[in-house]
Structure formats: C-alpha cells, structure tokens
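Rule-based calculations on the coordinates, nothing more; no lab input. Note that this is a predicted model, so its numbers are computed, not measured. Cβ atoms are built from the backbone, for glycine too; each structure is taken alone.
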Structure I
Amino acid sequence: MTLYNLGTLGSTPIVKNNFDLNPSEPTDVFQFKITNASNINLSLTDISTGDDADIQLFRDANNNGVLDNFDRQAGLVSRQGGNHDDAINFKTSSGTFFAEVSRYAFGSSGNVSYDLALSATAPSGTFPLSASFSNLLPKEVVLGDLSGDVTRSGNVSNTNTADVYSFSLGTFEGVNIKLDGLTSDADIRLIQDFNRNRIVDAGEEIARSTSGGITSELISNINLSGDYFLQVTEFGGNTNYNVTFDHFTTPFA
C-alpha cells in the first residue's frame, strides 16, 4: 500500500493522473482533511483498457492518522464493473479521510493505471446554489449517442449526492431533459467539458434547473451537436427520481 497525504481538500480539485497499481502494490491510499461540512467528491477515471479498479472512502474514526481495521468497519465503496468510471459523492462533517484505490483482480498480471480527482464542495442547502453541485465529471451512466427518447431512474441522498449521465448529440439532433418523480428537492445542470479534463471549468455549464421543493426540473431545447454531461444533485434530502431525455430532430446542425 502506498500512502499519499494531500493535506486539506477544498473546492479546487486535486488531480492525480497516470497513477499505477501492480501486483506488489495493489492499493493506493490518499489521505486528506476537510475543515467544514462538505460534499466529498471522488472521481476515478481513465482506468487502463481492459482493467478494473475500485474506490473506497473511510473516515479516520479513531483519529490516529492511520487507515486501520477500526476505520474499515464503516465506509463507502464504488465498484462499477469492468472498465467503468467510479465515483463517490458524500455529504459529511469535518474530519480526516482516506480514499483507497484498489485493483479489482488482485491476482492478475501487469499494471492498472488510472486518474483520480478529489474535491470538497459546499453541501446542498447552502447558497449560492452553484456551490451545491459537484465540480467533477465521472461517466457514471453512459448513454452514448442519443437516437431516441431515454428514461433512467436513480436516487440521490447524503451518501450519494450526485449522479452523472454522459451523452452526445449528433448533427440535426436535440434534447429536452426533465427530472421528476421527486419526494425531496433535487436539481440538474448540463455541462460540456470542452477541454476534456473531467472538471467543470468556467464557461462549461450550459444550463441548469433549480426549482424549489419537489417541482419537476426542466432543461429545454439543447440543439447543438457535441458531448454532454448531466448532473442530478441532491438539494433537500434523500429522493428517488426519473430523468427523461426527450430526443428530437432539428433542421440545422
């Protein structure tokens, strides 16, 4: 196990690219602190082709500065299958935490490479509203090139504050996006990651809908070809949701 101390995590993402796991060092652990109640956002991406890696989050529950069996009694884990991105988005109080990246197949040969981004953003229920959204863009649900209407269901809560959907629109295609079926407040925003760094930078947010309560959210008439990310974000507590991508054709590119 290799330990990296990242210091205090804040809203500016910390990015660790081109890290490697191997049979002799099958796990990397990233230790960090948050000083205020925050959403911890972890995004594990660009896992080497044909490989699988997972990420877990633990609190230093006994405050000894070591990831030990006591800390491992409770934690969060993302174990997406295959070569899929993994993500953890967790609303929590201040403290010291460990993010552990591990190989899925410990007996396999060769290295597993990956990129990891970490941030701590202001939790939902605070203002400005923009601070409630994660600034990381893992491809949690990959829809591909939209060619028809698509509906997906999910859940956001304090232990999963955000879900991220990736999709693309071709020439002469458009989409309306609706979030409904809510029992608590949740919001959506649409992003184009122009520089492809998997971080929401200035000027990359295309639209958002942040209606109060359990009112449906709607982003309408997105009609430019390209790649997009949609974030569904908890605002007022645990809720199931439905998100519908209403595909349409346009007379122009």
Structure II
Amino acid sequence: MPATPLPLAELRAFAETLAQAAADAALPHFRTRHAVENKLEHGFDPVTLADQGAEQAMRELIHAQYPEHGIFGEEYGQEPGTSPLTWVLDPIDGTRAFITGLPLWGTLIALNDGQAPVLGMMSQPFTGERFVGTPEGAWLGEQRLRTRACARFEDAVLMSTSPQLFDIPSRKAVFERLAGQARMTRYGGDCYAYCMLAMGLVDVVIEDNLKPYDVQALIPIIEGAGGRMTAWDGGTAQKGGAVVAAGDPALHAWLLTQLRPAL
C-alpha cells in the first residue's frame, strides 16, 4: 500500500483529463467506415485506429504528469513504474459495439495502488456520460449511484456480453442454467452493463475470459455503489477471468455457491 494517503481528488481530476483525451481521439472514428484490424490468426478480435489512438493519447499524458506511475493498457501492454501506482487502460471496451455504430462502449480507466484498483472511470464520449468509483462512493456526474436490493435470483435482471464468452463446458452449463432462472437475461452490454448495475437497473453480470483491463475500472464503480464484484471463487476480480458482479451482496453470496463448482 502507498505510504501516504492518495490524493484521490487530484487523481480523479487527472482521470477526467485522460478520458477527454481518449474521447477526442476516438469519437472522430465512431460511425465511420474506419479500418478494422483482426488481432487473431484464427477467430476475430477487432482493433481499430480509435483504440490505438485513444490509448496512445492517455499514455502520453501519464508520462508527462506522472512519469513514476506504471501503465498497463490493452493495446500497448505493460510499462512498469517506479511507484506502486499503475494506470490500467482499456481505450475502447466494446470494440464490436463501436464498429457496428452502437453506443454500448466506453473508455475504461483504473488506478491500481499495487494491491487493488482504488479509482475507476467508465467514460462514454458519445453520450457524454462518465461513471466514477472510489472508496468514497460512485457517481454519474453529480448523481450518487446505488445498487438496488434483489435477494432472489428469480427476480433478477442478468446481463452478459455474449454467451460465446463461456468456452469451458462446465462454465457454459452453469451460466445457461442461471440464465434460464433469471427474470430477464440480456446480452451485449460490455462495460455498460456493469454501470447499469451500479445505477440499480441491472442486478447481476456474469462473464468469463476477461482481462485485467476489462474489469479494474469497473470494480470501484460497482463496490462504490454498494454492490459486490469478485471472481467466481470469491477472490479478487482484478485479474479478470471468470467474474461475477451483483448489486445485492446477499445475491452475490448465493451466486458464488452456484458458480464455484464450475471452476
């Protein structure tokens, strides 16, 4: 842990600066016929000029303002710093939504203190929304966010980006069983689904095959709003992998009993 308390107000303001730089780089490419590259030899994992430009813009600002901080980004990898603090960046979470013109994408910005993410932001430049989470709470602009009570899974709204995330048979089977029990199941939200959970409009998000930069910004938002977000085994979600978030801590505890056996 850092030896002195973090200046969270200063760092939150800097995260806003990063978000604006990423927006300025990404928005000109949105809903245009921009070039899309495939990261995979087999399958499809798209990356765009917007992803690359947005991350590069954020990296340049971090280098200038906090050269001692580390950086871990989706597009350009990890740069260790001399400080325990690391900025974890996903310039466009929801690239598939981005390239199909849907506004269900966002720039994810997290600050990890060496133990856990302590500041998280999801910026959606097209709608102008910025969701922020810290140990002090979670906000959308000036609006304080709170998850809603939902102790029974039969009453829950469940979201997941895609059923294709679950490529291990045991995990796919438990997800499909739960999806059949929820009041409603929706797909395609990417980072937006987690923010809707923090707003109290969604109750559960269950996913697999995530990377650290997919989740670290979202953990402070969910937990700052009163929810819980962990790995399926109940450990930290910050490494990605199989992740579950719930607005009601009691529902989250129940979900772990259902998900752990599938690991």
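Match the computed value 16.8, 49 of Rg and Dmax of the Cα atoms in Å, for residues 89-208 alone to one of the structures I, II, and report its label. Structure of origin is I.
Quick check: 1.9 is what I get for distance in nm of label points 7 Å out along Cα→Cβ at positions 161 and 177, calculated from one of I, II. Which structure matches? Structure I accounts for this read-out. For mean count of other Cβ atoms within 10 Å over residues 153-160, the calculated result is 19.5, so let me know which of I, II that is. Computed on structure II. Look at relative contact order in percent (Cα under 8 Å, 6 or more apart) for each of I, II: the largest one is in I. The maximum of Cα Rg over 2.2 N^0.38 Å over structures I, II, that is, the highest value, falls on I. Taking Cα Rg over 2.2 N^0.38 Å, for residues 145-200 alone from the coordinates of each of I, II, which one would give 1.17? The value was obtained from structure II.
From I, II, which structure was distance in nm of label points 7 Å out along Cα→Cβ at positions 81 and 113 = 2.7 calculated on? Clearly, the read-out refers to I. Consider the structures I, II: one of them gives 0 for helix-only ellipticity at 222 nm (-39500 (n - 2.57) for each DSSP H run of 4 or more, over all residues; to 500) as calculated from the coordinates. Say which. Structure of origin is I.
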